[in-house]
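The next part holds the structures, each set out as structure tokens.
Please treat every number below as a calculation from the coordinates, not as lab data. What you are looking at is a predicted structure, and each value in this text was computed from that prediction instead of being measured. Cβ atoms are built from the backbone, for glycine too; each structure is taken alone.
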Structure I
Amino acid sequence: MYYLYRLLTRLSASAVLKRRLKAGKEDAKRINERMGKASLRRPDGALLWMHGASVGEVTSLITLTKKIKKAYPSLDVLITSGTKTSANLLAQRQMDGVFHQYIPLDHPAWVKNFLDHWAPDAAILAESELWPNLLMSVKARDIPTALVNARLSPKSFKNWSKLKGFAGQMLSTFSVILTQTDEDKTHYTQLGHNNVITAGNIKYSAPPLPYDAAELARLQTKFKDRPIWVYASTHADEEALACRVHAHIKKTLPSVLTLIVPRHPERRDAIAAKCDVEMGAPVLFRSAMATPPENTEIYIADTLGELGLFYRLADIAVIGRTFSNDGGGGHNPLEAAQLGCVTLYGPFFQNLKDIFNEMHDQGAAFLVRTEHALQTEILKLFLDPVLQKQYQDTALNYMKDKADILENTYQEIIHILPPSIKGGA
């Protein structure tokens, strides 16, 4: 099976990369990195390589990186990812001795280029990044490797179970697998790994999203005493939904301000067209008007790295991709809860179902299944500030109770780090 996969990736990787580039999913200036050709020189000394697919995984790795760098301050860390948004995130969160490259596509020669150049002393991969050529090449070089924040959905587990021998061969690359839940632990164990530990989800331990304090103060002054809610990380059709919800709430609360933060800001033209139809008038985009007038009704933050600002500005947050039935199944609700928002989400949350379900059970987030229910819940919260404050405090306390997950993960990770890294402490 593995040899067939190697052949298929040799034949298809170039075409896949060209399609992604044409679709705007790749950074044309750094396209060589996707073929394993480094754009940076490898630093001298020990190097820890960490990899996460996109923004969510990279956010967790940043948290873990800071913990490791505190113990080993002279250690250089390479973080790889596969999306432009995650690269932008790392550019915004600059850290000494930490740098970014795009991960090569899983072509055998491209993987070899990457590993030949970087020659990492150890590797930490996040969540469910199971690329056969990459993993088998890492194993062949005897690089100590861990899979952290590991998860495996029932669907993925079912698919890998049909290829159990192949899956076991890949998973043997990892010295340890640290899972988010006991269910994930069971899945990885049944696929053949014998060192699987439930450590919890590092997302709980991530620091609050950054923000510009002066900008927050300016916007708070401008929108003083207005009820504000934010629809965060929206996908197709969710912006139009936000406009309809806004129109409904405005009948009772004319001063309501709706903030929309699209997951992919490059969709701004499509968003504008849909919102104009729903509202009957243009909406304001932050990229065009950083200083909105006081009577702004809907403000769309088509900028990168400002979600932390808008969570702090809003009282209520609705989590994106939970009303979009595109198979994605929701974005991270923890960031909103951590900043004291009452957190609401729709019926499609399978991507992070364990987090959503636990938050719901603990009263830290609330499921609203329909557009009408969303309208009703937001309006109820705005009209009852005591209830709103109660829910906000519950969310903050829930997040405080998860503070030990990062430490648990770190303690397991240090066991696999080789002397070349530990000697640099």
Structure II
Amino acid sequence: MFDELSSIENPHVRSWLEEVATLTKPSNIHICDGSEEEKAALTAQALDAGELEELNKEELPGCVLHRTAQNDVARVEHLTFICTNEEKAAGPNNNWMAPNEAKEKASKIFDGVMEGRTMYVVPYVMGPIGSPYSKVGVEVTDSIYVVLNMRIMTRMGSRALDQLGPDSEDFNRGLHSTADRNPDRRYIMHFPEENTIWSVGSGYGGNVLLSKKCFALRIASWLGRKEGWMAEHMLILGIEDPEGRTTYVAAAFPSACGKTNLAMLIPPESMKGYKIWTVGDDIAWMHIGDDGRLWAINPENGFFGVVPGTNMKTNPNAMITVQKNTIYTNVVLKSDGTVWWESHDDPAPTEGALDWKGNPWTPDMKEEDGSPKKGAQPNSRFTAPASQCPSIAPNWEDPKGVPISAIIFGGRRARVAPLV
């Protein structure tokens, strides 16, 4: 029925993709192999379509800019649902919707949503290739932006199908379409009992990179409970002492509270001889090792970081990481083809700049209430390969993970006050 899917050897993957294609009715189907040639071709298509804008090749080689819809700039927790047969199984802090009701609502939007569009099939691995603690997922999307982000954030392409094998049913099924980006037709739905995610109506990373919060935290928490491991919103770092011994620590902070900065910390001069090694900046999959200790892997392959507040003072390692092969989302575009954001080391551009909406912008502009008009969206992002980070741990892709000796819990307060 769909000739493009005949190359998929695994019958469980192929039959699910046929179901999805029957529902969404794409004009074309592209199965991503993860090659450099594919990246170049897809990037060229996105540039031609205006979905991406190429940045200064000398200053920011391999970097591009993307602007989301103005009503689509962050995760939408109130439209995010856990769809289990029993409401209590969804947990006390999640929105619940019955699976049948959820599928009925979303199917009406997905029906024919890819007519005139290409359906991209993105097989990916969360965790190091070959690790017994890794998981395979397949995301279907109609967004090249999603595909190119998944290239960075996961181990994507043919190697994922190779790891899954010809017979396994153990993979996450992710279906995404930007649809018309109408917030009234926007849902992020998780079906943990079916290892399935549906996302429709959004183009923002946290809602559409289904490997990230959707799979790596929400679905993985369900799988971990069933299989005896944990998925946690934690960074992982190694502290190497002057004698060369490395101790690994995990740290749990909410979003935008400094996980990335801590994970890439550079010790002060007063601690000469110490080094910080970055294993991961956002998510840890933890298990008890054969030695009885707690071990962790970073399931991700890249960083999806908040841009405002990042500079050479707060996080020099991140600034170096994003100098090449990076996707910038919703930042200021300068006249020389480079980018800027609030708290950047460079002074704000005074002429020729475009804000995150693509409109002319200068730093003296004001909002209607008289407050300064920001050039970059406060939740603007960079997507960059973890391998480019100067502090990336040499063993960050060790299949067995790293042993965790301590866990730090932290957060952020609007006022300076001690936490007791």
Structure III
Amino acid sequence: MDKSLDQHIPSSKAKEIFQFIRRTDEISKLDLLQYSGLTVSTLTRVLEELTALGLIAECGFGASTGGRRPILYRVVPDYGYAFGLDISRTSSRLVMLDMAGNKLDTCEWEMTALMTPEYLLAEVTKQIKHWTGKHKLSPDKVLGLGIGAVGPLDRFEGVILQPSFFPSPGWENVSIVNDLERQLNMPVMLDNGANTAIRAEAWANRARDVRHMLYVHVGIGLRSAMMSEGKLIYGAVDMEGSLGQMIIQADGIPPRTGNGNYGCLESYATVYAIEREANALVRMGRRSLLEQIAGASSTISYAHIMEALRRRDPLATEIVTQAATYFGIGLANLLNVLHPEKVVLGGPLMNANDLFFYTATQTAIRKAYHYPQYQVMFSKGSYGDEALAIGAAFMILDKITA
């Protein structure tokens, strides 16, 4: 679209009403009156404005409360479409959503040694152009592309800075927003992947009105985001919460990177940590299915450990349980400080097997300081591995009401 995202709805009151309609599948004019506090004539004018813009439509009648049945309104799904891109260390994913938040398409790429920024961006550009043709989208229907990436990054300048542990070279100082805006001719926005994931989960929990939420992604590294009063919390520096550098054992295991902390959580409760532990224990002579599963491979990988865990191998179970216990201790520290209503745990280690999730959450519950009035809910989330990409697309959709 040729207009900036925040200019689709001219008035602030119309933006507020549209945002409320977005949060419901359908809503009556009476409910909107009660929510907004507007007069009937003002609300009617706002609804007519949104209808004329093509953002909402009447969709039938609600139940009668004694008089006429109230008219119901809903978002028009095909008003526009947003794309969301998740760039992570193990895989990258692209999704396409309509204005109502329905997922229409998805595509995934493994992040191999060949997946340089140039190669991935060329693939993303090709896929988006394929989808716009497949769904017969005119340029005015394309709202933009949101990106959730591994940090550190500068979301204002649209640059991925110096991420660690990418399998391919070239991911330092990538001006990804400028590059993709030039290639796609659409608005592009960038944020940390944990922040986009929590956007998606907040949308999934919109009917429950969860106002304080913590999201943690557990994979090759640890990534976290916090939402309070329905708004993302950003620090003084534009980085994901550095949960991985939380020290849980003084003078513990050396850090994986030169600027990390000894005894930090990342050294105990990540994919890298369980791979390191498995290889060390097998070299020390511990018997396990891991040797058979790894076969001729010189090292035991995360995939080998998950297969051994699936087959109930005692050593694999011990390693994953230990990592999950350490993670639960770190999580308890966060609960004691932040007191979220809901904690969503995502990423490869959470989604691959229930053992890590169950052990971590039970440990956190035991270790957290208990207040009688504080009860936290734990979840693996509503979107699984797609949360980061879906939330990136919501970053575009949300901008319309900003």
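Assign the value 1.2, calculated as distance in nm of label points 7 Å out along Cα→Cβ at positions 256 and 352, to the correct structure from I, II, III. Computing distance in nm of label points 7 Å out along Cα→Cβ at positions 256 and 352 on every structure in I, II, III gives 1.2 only for III.
Each of I, II, III could give mean count of other Cβ atoms within 10 Å over residues 264-271, but the derived value 25.1 comes from III.
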